[in-house]
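As structure tokens, here come the structures.
No lab work stands behind these numbers, since they all come straight from the coordinates. These numbers were taken from a predicted model, which means no experiment stands behind them. Cβ atoms are built from the backbone, for glycine too; each structure is taken alone.
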Structure 1
Amino acid sequence: MSVTVVGSLNEDVLVAVDRLPGRGETVVARSAALAPGGKGANQAAAAGLLGGQGNNTVHMVGRVGDDPAGDRQLAALAGSRVNVSRVLRTTGTPTGTATIPVEETTGENLIVVVPGANAELTPDDVDTPSVRSARVVLLQLEVPLPTVEAAARAATGTVVLTPAPPRPLPAALLARVDVLVPNEHELVQLAGEEPGERSPAGLADLARRVTAGAVVVTLGARGALVVPREGPVLMQAPPAVTAVDTTGAGDCFTGALGQALADGASLPDAVRHAATAAALSTTGPGARGALPDDDAVRRVLPHVPAAIPVG
């Protein structure tokens, strides 16, 4: 059994601020630090750490620059028990970067990404056994869309797509996706609707308009909404934690979801596992500063109630 992630690897620049700036506003930061990141690599790191005793191999497929930042990203993933043999070097293009101001009082953040080598990942790069034979393939949209489409076509296992950054998705790609994992804002954009507060039932209606496949809508501190292909819509609450930094929590959620699905869990059970892991991941700084391992999640999981049907 294995999980393969096709996606981005970035070097994050984390900037601690008292409050997030508004449009055109300058604020003074308290500190800045480098950390490994990228939606794809974050998902792979989470899945690698949650792989228990090595039962599931996690593979990363992507590109970094031929630079020290690329060295750091590969070392960080390898340290999270991820196979990086399919991460390719791109000469003449730097490793992707992301600048992330983080509000210290709430843990909320803003993210500005420079794709760098991620933009050079091609459809040929993903035509590999680690994609074709994986039990679960995790995809996001920080690499070129044709490459994402090629990976979805090549996959024979369960395909999980995080539609971020959000953009219109071809019907052919959605047809290949088994589980779509947007946050509520991404779901609204995919559905072509105006921003605004929506009830769980309203979000479920949008999900079923976007795709006939299963949808898991991440809702931050409220947990996640499970909209299956068939059956009742469920709301999964997370465990109570004191959030320090929410950067990468959604990526942790998806990495944990993929690992649980690869282990054979049902979608509701996998979401409960993922919501627990994601909550724990917010208790430290950076996208990977507090990624939990399998033991940490299993200690908390008995105290997390099962999902409840949405009225």
Structure 2
Amino acid sequence: MTPQKLITEVETRGQAMQIASALQDLLEPPPDALTVFESKASDGAPAGWRIEAYFSDRREPRELEADVTHLLGDPSPVFHVDEIPDLNWVALSQASLPPVQAHKFTVHGSHDRSRVPQGPHAILIEAGEAFGTAHHATTYGCLMGIARLSERRRPFTRILDLGCGSGILAIAAARSWPKATIHGVDIDEQSVVVARENAAVNRVGSRIAFVYGPGVSSPPIRRAAPFDFIIANILAGPLITLSPDIRRAAAPGATLMLSGILNREAERVIAAYRAQGFALLHHRRYEGWSTLMLVKRT
């Protein structure tokens, strides 16, 4: 079947990233590839933001608009179809993703390696088979949270990345707390394969134990608990369901960072974790998505 590209344009970066996050994180099935970039007028002036979603199976624009409207609760912009040649279009689209600066971290693909200063805060992540390149507000919010936490005096010693995806957050944690023991777990086996590869490329592979399994109930994770820092960048529904299990995996006084939460869902998630003995420290909003920082009361 001929691959297909659906395109829309919006006025602001915030709108573009909110729609892109919904397409990548919530749509089933998600696009095979996704790009977001600032478009220019003929005189070089900014002319809005362009979102391109690539699908190997055909999608009707009206159906995609209805999905976006349902996911975000706001009317979707109009999508139109652009046929594309049968090339390695996923790789081509990924190569257009620019580096992302999230506080001290710079996340980039190999196509930008020569243009990004290399060091402990440069993280190489290729877009592709596992979620997590920092172009979406959920991952970006977690990187911002990790960076801020790393500036405090007390270091973490046992860290869990729950729903590790590409491994980017576990890698950022390994760079921030060099003496910490770090575990990552995901219910998607391919994500664990990709996370291990990314950790090796970023020279922290020996410091992170990634496992495939059912989250905090995985035997290796149960044996490694309790953790003094847990990162869970998944979705609001699973976060609420998992709240008792996460409480059991958290040490007294542990810090918990939750993301993958639409702003309108945040209060339900906060209520669920307050009921489990957590107190809210920060609620930060990024382009329609919430990142929550909580602490487990002793």
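Observations, loosely collected:
- Structure (1, 2) behind the derived value 1.0 of distance in nm of label points 7 Å out along Cα→Cβ at positions 180 and 228: 2
- Source structure (of 1, 2) for mean count of other Cβ atoms within 10 Å over residues 20-27, computed value 8.6: 1
- Source structure of the calculated read-out (relative contact order in percent (Cα under 8 Å, 6 or more apart), 14) within 1, 2: 2.
- If mean count of other Cβ atoms within 10 Å over residues 60-67 is computed and equals 14.2, the structure in 1, 2: 2
- When P(r) over Cα pairs in 10 Å bins from 0, in percent is computed for each of 1, 2, the one that comes out at 6, 28, 35, 22, 8, 1, 0 is 2.
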